[in-house]
1. To test your reading of the models, identify which of I, II gives 3.2 for distance in nm of label points 7 Å out along Cα→Cβ at positions 10 and 58 when calculated.
2. From which structure (I, II) was Cα extents along the principal axes in Å calculated, if the value obtained is 50, 27, 18?
3. helix-only ellipticity at 222 nm (-39500 (n - 2.57) for each DSSP H run of 4 or more, over all residues; to 500) computed as -5500: which structure among I, II?
4. When P(r) over Cα pairs in 10 Å bins from 0, in percent, for residues 50-89 alone is computed for each of I, II, which one produces 29, 42, 28, 1?
5. Thinking of I, II, which structure, once Kirkwood radius over Cα pairs in Å, for residues 18-65 alone is computed, gives back 13.2?
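FYI, it's all coordinate maths here, none of it is from the lab. All of these numbers come straight from a predicted model, not from anything done at the bench. Cβ atoms are built from the backbone, for glycine too; each structure is taken alone.
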Structure I
Amino acid sequence: MSQPSTHYSLHKLLFKKSSRRTVDGLAYVVGVGGNIAILPQIIKAWESDAPGLAVTTWILFSLIGCIWLLYAVQHKQKPLIVAQAVGITCNLLVVAGWAFNNLL
């Protein structure tokens with residue numbers, strides 16, 4: 001009898017229902033938690049005029065996030081939808097804080 005290939009075993013492991021739930025759960029944690037790392041930038045943008053803040057970069061991050069959000073919605077990828085919604089919100093909070101302190 002021949003042994004199953006490693007590829008087949010890995011495929012079987014990755015596509016088990018319990019594995020999928022675990023990976024989905026991790027995706028939510030990383031998607032939200034990773035975006036929470038932006039909090040220091042949000043605070044800095046709202047507390048001062050944030051010299052050196054590249055607001056164009058944050059606007060681009062927001063636009064890129066919108067494209068990923070559209071992709072996630074079309075493909076019904078809930079963890080990615082949540083991650084992108086949180087990411088876009090965080091990026092726009094940085095832009096809004098910068099605008100509040102520099103334009104108003």
Structure II
Amino acid sequence: MSGIAISPQEKDPFKIVFAVRQLMEGRSNATGSVTLAVGATSTTVSAPTCAAGSAIFMFPQTASAKTAVANSADGPYVDASNVTKGQFIITHSNLPSTDRTFWWVALG
């Protein structure tokens with residue numbers, strides 16, 4: 001996560017403006033990185049800003065992640081029913097690769 005967090009009770013306009021500028025410059029606490037679990041067909045991701053109904057977008061960060069997406073008919077995906085408050089679950093193939101790492105964004 002790269003955005004700053006401010007309290008809903010924040011009164012300092014400089015802190016509020018700084019937070020808005022951070023968002024305008026692309027920094028947000030709705031992003032992260034995850035490496036898929038080895039020896040499993042799902043990986044749970046802790047995402048504090050995530051909620052039911054959030055849309056999860058994943059982007060390969062490593063060559064193994066790119067291969068997992070390109071060579072698998074059932075590549076990594078997130079079913080909407082597996083998106084809940086504070087987390088989401090990625091369903092994926094059980095492969096021996098230890099570096100299937102993805103960036104993720106949770107919106108909504």
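1. Numbers: I: 4.0; II: 3.2.
The read-out was computed on structure II.
2. II
3. Answer for the origin of the read-out: II.
4. Numbers: I: 33, 43, 18, 6; II: 29, 42, 28, 1.
Label of the originating structure: II.
5. Working: I: 12.8; II: 13.2.
Comparing all candidates, it corresponds to II.
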